[in-house]
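See the structures that follow.
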Structure I
Amino acid sequence: MLGIFFVIGAAAFGGLGATVRLIQRELVEKRGWLKSADIGEAMAYTKVLPGSTGVQIVTFLGWRLLRWPGALAATAAYLFPSLAMMTAAAAGFAALPDTAWTRGAVDGVLVAVIGLLAMAIWRLARSEAGTPLLTAVLVAATVAGFFVNAAFVVVAAGSLGLALRFFRLRERHG
C-alpha cells in the first residue's frame with residue numbers, strides 16, 4: 001500500500017482529478033482493493049471539509065484499507081513525493097529566469113491535468129450515477145457548483161438523495 005500511494009503522490013500532477021483517476025486505476029481497477037463507491041464516499045465525506053481534498057481522500061481510503069495505521073501510512077507516502085518535488089521545483093524556478101520554455105512546460109502540464117481531471121470525473125459519474133434521476137442530480141449539482149459554494153451543493157444533493165431513499169422505502173413498504 002505504501003508503494004502505491006507513493007507512486008500516486010509522485011504522479012498525481014494537478015491535484016484532485018489526477019489523484020482520483022490514479023486511485024481509481026490502481027486500487028479499484030488493477031487490484032480490486034476498493035470499489036468505485038468507496039472513492040465516491042470519500043469524496044462526499046471530505047469535499048465539505050477545509051484543506052486539501054486529495055490528501056483527505058487518500059487518508060480516508062488508507063483508513064478504509066488498514067484503519068489508523070493505513071490512514072497515517074497512506075497520507076505520509078502520498079505527501080512525501082510532492083514535498084520533495086515542490087522543494088526541487090521551487091529551487092529550480094527561482095534559479096531560472098522567466099523564459100518561454102519554462103512557461104511552455106507549465107502550460108503543457110496544465111493541459112495534461114485538465115485531460116486527467118475530465119477523464120476521472122467522467123468515469124466516476126458513469127459508475128455512480130446509475131439512474132436517469134441520479135444523472136439529473138449530477139448535472140444539476142455540476143451546474144450549481146459554478147454559482148454556489150461547494151458545501152451547499154453537497155448538502156443539497158445529499159438531502160435530495162436522502163429524501164429520494166425515504167420515498168422509495170416508503171413506496172416499497174406501503
Structure II
Amino acid sequence: MTELLSPLKTDWTEADLQHLPDGYLYEIVDGRLLVTPPAKAGHQTVARDMLFRLLTGVPKGWDVLYEIGIALGENRFVPDIAVLSPGVVLADVEYNAVRPELVVEVASRSTVTTDRGDKLVAYADAGIPAYWRVELDGSVVVYALAGESYEVVAKVASGESIDLTEPFPVTVVAPRR
C-alpha cells in the first residue's frame with residue numbers, strides 16, 4: 001500500500017484502484033492518478049439538467065449514462081455524462097472498454113484544469129467524436145473531433161441555447177451558474 005501512495009508513482013493501473021478507499025472518483029490519465037471528491041449540489045444540479053436534456057432528446061436505442069467508468073486504452077475515466085450509440089453492450093465492471101459518441105464534463109474548481117487539458121486531449125486521442133464542457137460560468141463549449149484533435153464548434157453563453165445535430169439532434173441550454 002505504501003508504494004501505491006507514493007506521490008512519484010506514474011504507472012497507475014486499474015488494479016491499483018481496488019486498494020483505494022471508497023467515496024472518491026478515481027481516474028487514470030497517462031499513468032497518473034486523478035482523485036475527485038464527491039460533487040457539490042451545484043455541480044450535481046447542472047449535470048442532472050444536462051442529463052435530462054440528453055435523455056429527452058436521445059433517439060431510440062441510444063444510451064445516456066451518468067458517471068459510468070470508461071476504459072480508453074490504459075486510461076480510466078468517469079465522465080459526468082457519456083452517450084453511447086445503439087448496440088454498445090456494457091459489462092457489470094468498474095470501467096467498460098467502450099467509446100462513447102459524446103462525453104460531457106461539468107467543470108468544478110477541482111477539475112477545470114483537467115477538463116480543459118488532459119481530458120480534452122485523451123478523449124480526442126481515443127476518437128470520441130464529441131466533447132462538451134460546462135464551464136464554471138455556466139457556458140457550454142462544444143467540441144467536435146477534427147482529425148486527431150478537437151475543434152470548438154460552438155460556445156453557448158450561460159442561459160442561452162443552441163440546436164445541435166451531433167451526435168443526434170438536441171437543444172443544449174447552457175445553465176445559469
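Here relative contact order in percent (Cα under 8 Å, 6 or more apart) has been calculated and equals 27, so which of I, II was it run on? List each step's numbers first, then the result.
On the way: I: 27; II: 15.
That value comes from structure I.
Out of I, II, which has the highest value for distance in nm of label points 7 Å out along Cα→Cβ at positions 8 and 104? Walk me through the numbers on the way to the answer.
Numbers: I: 3.5; II: 4.3.
Across I, II, distance in nm of label points 7 Å out along Cα→Cβ at positions 8 and 104 peaks for II.
Upon calculation of helix-only ellipticity at 222 nm (-39500 (n - 2.57) for each DSSP H run of 4 or more, over all residues; to 500) from the atomic coordinates, which of the structures I, II produces -27500?
Clearly, the read-out refers to I.
Of the structures labelled I, II, one was used to calculate semi-axes √(5λ) of the Cα gyration tensor in Å, giving 34, 20, 14. Name it.
I
Assuming 0.60 is FRET efficiency 1/(1 + (r/R0)^6) of positions 56 and 160 (r between Cβ atoms, R0 = 25 Å, to 0.05) as calculated from a single structure, say which of I, II it is. The partial results should precede the final answer.
Numbers: I: 0.60; II: 0.85.
This figure was derived from I.
Taking Cα Rg over 2.2 N^0.38 Å, for residues 40-111 alone as the criterion, which structure among I, II has the greatest value?
I
Here distance in nm of label points 7 Å out along Cα→Cβ at positions 48 and 128 has been calculated and equals 1.4, so which of I, II was it run on?
This figure was derived from I.
Out of I, II, choose the structure whose coordinates give mean count of other Cβ atoms within 10 Å over residues 80-87 equal to 20.2 when calculated.
II
The numbers here are math on the coordinates, done by the rules we state, and not lab data. Keep in mind that what you see is a predicted model, and the values were worked out from it rather than measured. Cβ atoms are built from the backbone, for glycine too; each structure is taken alone.
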